[in-house]
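FYI, it's all coordinate maths here, none of it is from the lab. Everything quoted here is computed from the prediction, not taken from an experiment. Cβ atoms are built from the backbone, for glycine too; each structure is taken alone.
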Structure 1
Amino acid sequence: MYDKQALMELMRQKALKFGHFTLASGKQATYYLDGKQVTLDPTGARLVAEGFLDLLAEGPRPDAVGGMSIGADPITAAVITMSAVRGEPLLGFLVRKESKGHGTNQFLEGPVRPGQTAVIVEDVVTTGGSSLKAIERVEAFGMKVLGVLAIIDRMEGGAAAFASRGYSLCSLLTIRDFGIEPPA
């Protein structure tokens, strides 16, 4: 069972940093959430996986979960492992930023096939750009994307960007859980 308070405390301890940062979206920020400090921590990986599986239990169950490498890789691994522990196994996949240039030359890696359903996983959503790129590649492969799950929503336009394209965003936390107000 997902423990929101434990995940918030771990995020505060390991991932939330204050200062001046340039985000992947190009936006400037006074705080940064280094999700890999939590998703590569054994307790953090378990908390995130349990939370995501609880969220998935509320809606249509996908065949697979995955997202853009490298941020989504530890999340995907944790979710598929915990899904097997719960006796409800999911497949996992990785979306490459660039095709590997040899072999099958695909953007998707994993035991998935066209026609299956997927949920995109992400550590931190700001504008949604990397998840939208992942969705594009997953759909080009032939899978149907059901939505996006994030550990934390910075509340800076990502949910609206997904909604404008017909996808939902569910997050375990928002930046407001840390007492930070998103920009107006």
Structure 2
Amino acid sequence: MTKLNNKGMTAIEILITFVLVALITVSMYGTISAYNNKQNIESYKEKIFTYKNTLTKLIQDDLIKRGLISATSSIKEVTRNSTEHGHEYTVRMNYRDGTNKTLIITRYLASDLDASPSEYNKTNDYFMIEYDGIEYPIPDVGFFENDEGYTVKDLRINNVDISTSNNVLSIYIGFYHPDLSTKYGIDIVCPINSF
């Protein structure tokens, strides 16, 4: 009769097995983490596209269906309290059917993303687009706090350009997110009183 080997596993074999399992686990974690980051970015893009398309359609429908006969724009500095300063961009639109609608873009910046701490504003980021009395807050896709403790949103209204020159209403509201490679924005152009 032959003898069976009943020694079991040696400490070296157990250590090698543990190291192999650890390496496989670490490599899978990196893959899953990269996949989750990609999924988050795709989710951010979808939120931004939906927001942009909804507002663009809403405003353009009014411009086309109601017939824009006049538009005036203004920009002013606004203050929520003694330390929080921002800008408010306003467009007042008068339509052929006698209705009047107002577009208001409000922008408070805690800081420019490349600003030094001495240049920070004493405010949290705040962005709002209001059309016809209804507020449309920009999608919340994350934030961080600057060195002064104020909230800086990842998605920001980067720039606003409104013009009513040459009988053409032009509205551009640009968005910026540090993780997204393309620029997003609401871009509307409509002739004034050409109906």
Structure 3
Amino acid sequence: MPNSQFYFFRDGIHTHLVVPSSALLRVLPELGEQLRDTEWARIGWGDYLYYGSAQQSLMLGLRALLLPTRATIAVLGIADISQHRSATSRTYSIDTNLGVIDAVVAFISRHFKIDKSQQLIKVRTRNSGEIFFQSRGIYMCINTCNNWTSRGLKIAGLRCLPLLNFLPGQVERSVRRNGYLPMPILLPPPLEQAS
């Protein structure tokens, strides 16, 4: 049965949308290799040079915020959402319907740039398996990853103001104001001590 939920994911300064892989693959079958054997696709958007770079220097960060720059979109396949969460991240489950999922996926798919051969343009890959592609849109201090995530949440029907959600905490507060609470982190059971 198709998933009728998606997730908002915050980890540090970055926010993501997590949608069912099957829904994204219906629109972008080119991602089949990246999303093989995964139930979820975590999608993020950011500055072309800084986001996902191995060398995230202060100068690159300042350049991204102060100058309009090209953007990149990141895709990470997730087999089990509960295994993907950590003590430093927060995940919110958003129950909805398949029409809303399709609208959010359409929003995401419009940000992938394609070359003359109608192929996605890969930029870089991280050891985690996260792959970055060229994206449509301009990244700047008034159009950050958090504004982008907030636009996706608004398409999903959440009450929020994407133009004012520059920071991850602002997006997260918007999600909470819509009645959602973070999923609890499931910690491993404590080790038994020998007596």
Say we calculate distance in nm of label points 7 Å out along Cα→Cβ at positions 69 and 109 for every structure; which of 1, 2, 3 gives the highest result?
2
P(r) over Cα pairs in 10 Å bins from 0, in percent from the coordinates reads 9, 36, 37, 14, 3, 1, 0; which among 1, 2, 3:
3
